[in-house]
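All of the numbers you see were taken from the coordinates with simple rules; none came from a lab. Note that the structure is predicted; figures quoted are calculated from it, not measured. Cβ atoms are built from the backbone, for glycine too; each structure is taken alone.
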Structure I
Amino acid sequence: MDKLKINQYKSSFDAIAHYIENDQKEQVEIWFARELQTILGYARWENFVVAINRAVESCKTQGINVDDHFREVTKMVVLGSGAKREVEDYMLTRFACYLIAQNGDPKKEEIAFAQSYFAIQTRKIELIEERLNLKSRLETRDKLRASEKQLSQNIYERGVDDKGFGRIRSKGDTALFGGHTTEDMKRRLGIKSTRPLADFLPTLTIAAKNLATEMTNYNVSEKDLQGESSITTEHVQNNKTVREMLGKRGIKPEELPPAEDIKKMERRVATDEKKIEQSTKKLPKK
C-alpha cells in the first residue's frame, strides 16, 4: 500500500473518531459502527453485525469485559421522505474496532489498513506504514508455509518422501538464487544452518518462492506428474521462470539483504496485540 493511500485511509478513519468522557474523567476515543461500516467496505449492515458479533466473542474468549469496549446504542436517521426513525448502532473503543478488523477479510485493503491503524495508539503515518509492511511479510511467509505444505502432500501421494521433498525444495532454491544453494544463501546472509532460509528473506523473495511453489503445485496436479525426477524438473523450471521475471526488473534475489528474523517479528506482534486492550481507555459504565 503506497503512502498516498495510507494517508487517505488515515484521514477517513480520523474523520469519524468521536470523544466522550468515561467514569475516570478520561477522554475516550470512540467510533460508531454505522460510520465504520462504510469505510471498512461493508455494503450491508446485517453483514457488518456478523463481524461485530465475532469481535464480541473474541473479546469474551480473552476474558475481557465486553461492556468496556462495545456498547449498543440507538440513533435517529432521516429517511428519504424526511421522516425520522431509530436504528441500531454500536459505540466502539479502539480495541473493539481492532477486533472487528481482525475478524474481517485481510485481502480487503480497508481491513488490512484498519488492523494496523487501530493497533497503534499514536497512529503516526510512519508507524502505520511500518506495521503494514510487517504484517505483509508475516502474511507472505504464512502463504509460503501453506503452499510448501500442500506441495509436500501432493508429492507424497506421488511417491516422494520427506527427504525427496527436501531435495526438490533445495534444487528450486538453487534455481531461484542463480546457482547458490540453500546452504550457500544461509552462509551469505549469516543464518544458522538449523533455521529456515525463508524466515530471513525479504517479502519480495518470500513471495517469489511462494509463486514458484504454487506453480509447481498447480502443474503437479494438472499434469499428474509422478516421481521425484519429473517433479524436480517442474519445480526447478518454475523457479527459473520466476528468477527471469525478477531479472527483467533488475532484481537478483541472491543480492537482496536479509530481513529481520520472522520469529522475532511474530513475538513482537503478539506482545503488541496483548497491549492494545491495556492501552485502550474504557467506555463509561452504563
Structure II
Amino acid sequence: MEDEIFESPQELLKAKQLERQIRKGKKKRSFFKALQRFCLGVLVLFGMYYFCSMDGWYLPKDTFKNFDPARIQVVDNKIVKTDKIKSIVKDFEVERKPVFMTNLDELENKIKSLAPVKSVYIRRYAFPARVLIIIREATPVITVSPDAKVKPVAAFTKGGRLIEGADYLPLPDDFKTTLVLSYGNKGDDYRKWDADKILNILKVTKYVETFSHERVEYVDLKNPKDIYVKIESTTIRLGQFDDKIFDRIRRIPTILPEVQKIKGKVKYVDLSWEKVNYLKLE
C-alpha cells in the first residue's frame, strides 16, 4: 500500500499526532484488560481458597472419638456390632485435610483386623464432611458348641476363618449354619481346624441330608474317632472319619425304614461297621 501524500506539513503533523493517539488508546485498553484479568485471577484464587477452607470439607479431629452419627455411618455389619467398631477406632485422629484427601488406611486396617470382617470400603462425602463405612463380612457355615443345648462358642467360615467370643456370638438368626459339638480341648481342638476340615464336615452333612432326606441337627465330634450325626428322626453313628465314611452314609436309606417301625425305641443307628448295620436300642 502506497504512503498517503499530504499537501502540506501541517496535514502530515496532524496525521502523525492521530497515529500517536491511536497507539496510546490501544496501550491503555491493553493495560486495563490485563489489569482486569489479573484482578479476576486474584478473585478466583481467593474464592477457591475460601471454598476449600470451608468446614464442610473437613472432618473434626475427634470425629471417631465421638462417633457422631451425623459424621459416621456403618452399614452391612451383621456379626460385628457397631459398638465394637466404635471401641477400636476411638483413638484415630483425623488430619486437617479435606475429607477426600484424608488418609484412612489405618482406620481400614483396624476394622479389617476383626475376625468376621472380610473387607472394608470407606466412602467419603462433603458438606458436611462424613464417611460411610461399608463392612463385608465372611459368611459363617459352621457353629461350634460343647452341647446341643448350649449356645455356640465359636463359628467358622467356609474358608476356615475362626470367629469366637461374646463380641460376635451368638450369630444373628439370618445365618443358617451346621452345628458341630466339640469340647475344643479333648482329642480335637477346634481352634486348629483348617479350611479342609470345615469342607469335610460340610460334605458329611450334605451327604447325610441327601441320603436321609432329613435335616441334620448337629454333628457330634466330641470324640473325633467316633462321629455321630443327629437327624430329625434319629442319631447316626458313622465311626471314624476315613475314606469309607461316605460309603457308610450311602447305606442310610436301607436302615431308616426299620427306625420308623420301632420309632421312639432307637438310641442310634450304627453304621460304623463295614457292610453291617444295626440299631442300638434304648
Structure III
Amino acid sequence: MKQDHIAQLFKQFENICYLFKGIECWSARELQLLLGYSKWDNFLKVIDKAKVAAESAEIQVSDHFADIGKMIDLAKGAKREIDDLALTRYACYLIAQNGDSSKPEIAFAQTYFAVQTRKQEIIEQRLLDVARVSAREKLSKSEKKLSGIIYERGVDERGFALIRSQGDKALFGGFSTQDMKRKLTIPGSRPLADFLPTLTIKAKDFATELTSHNVVEKDLKGEPSISNEHIENNKAVRKMLLERGVKPEALPPSEDVKKLQRKLNSDVRQIETEAKTKRSE
C-alpha cells in the first residue's frame, strides 16, 4: 500500500470519527462505505461476527455497538430515518478483523483500530509487520500445498526438502539454504524464511505456486523432473528481481517473524484488556 493511499485512508478514518455520549465513535453506515462494502446487509453480517467475537472475549456488546438512527435525504427534500450503529474503536477493530482482508481498506482498518496512537508512522510500520507475517503464513501454505501435490507423484518428505533446497539455490544465485543461513547469521534450526524480508518471502511463494501449477499442468512425476521445474521457476523469479535491481542474496535479514507475530498478538490482548477496563469504569 502506497504512502499517499495510507495518508488518504488515515484522514478519512479520522474525519468520520465523532463523539457519542462523550465516547469516540464511528457511524456504521459511514464505516461501511469506507471499508468498501456497497450493501448494508453484507456489512451487517460482518458486524454480527464482530459481536460474536466481543462476546467470546467477555466484552459487553452494548458498550461498543449502540443502536441509533440516521436521517438520510430523499427526493424533493424529504427525509427518512434508517438503522445505524455508533461503534467504539474496539467495535471497529473487531469489524475490521472479521472483514474481507483482501480489501486494502480492511487491511488498513485492522491496523488503524488496533494501535492506541494516531501517529501515522506507527500505523505504517505495523502495516508492514502485518504484511510480512501474512506473507510468511502464505508461503507456509504454498509449501504445504506443493508437498501434498508431489507426494502423490512419488516424492517423499526427504525429496521435498531437496527440491526446496535446490529452489533456494536457484533463487539466491548459487547460495544454498545453509549458505544463506550462515550469511544472514540465522540459527541452523530455524527456517530461513522466518528471517527473510517480505519481498524475498513473496518471491519464494510465487516460485512455489508456479511449481505447484506446472507440476499438475505438465503432469510431472518423480523428484528429478519436479526438482528441475522448481529450479527453473526460481531462476525465472530471480531474473525478474535482477531486472528490477534486486539481488535477493544481498538483502539484509529482517526481524524474526515469530517475534513479530507475538508482538502483534500482544497488541490484540492489550486492546481487549483496555476494553474490559473501560467497561468496568
Candidates I, II, III; distance in nm of label points 7 Å out along Cα→Cβ at positions 103 and 255 computed = 6.3; producing structure is II
From I, II, III, which structure was Rg and Dmax of the Cα atoms in Å, for residues 63-166 alone = 16.0, 53 calculated on?
II
Suppose relative contact order in percent (Cα under 8 Å, 6 or more apart) works out to 17; of I, II, III, which structure was it derived from?
III
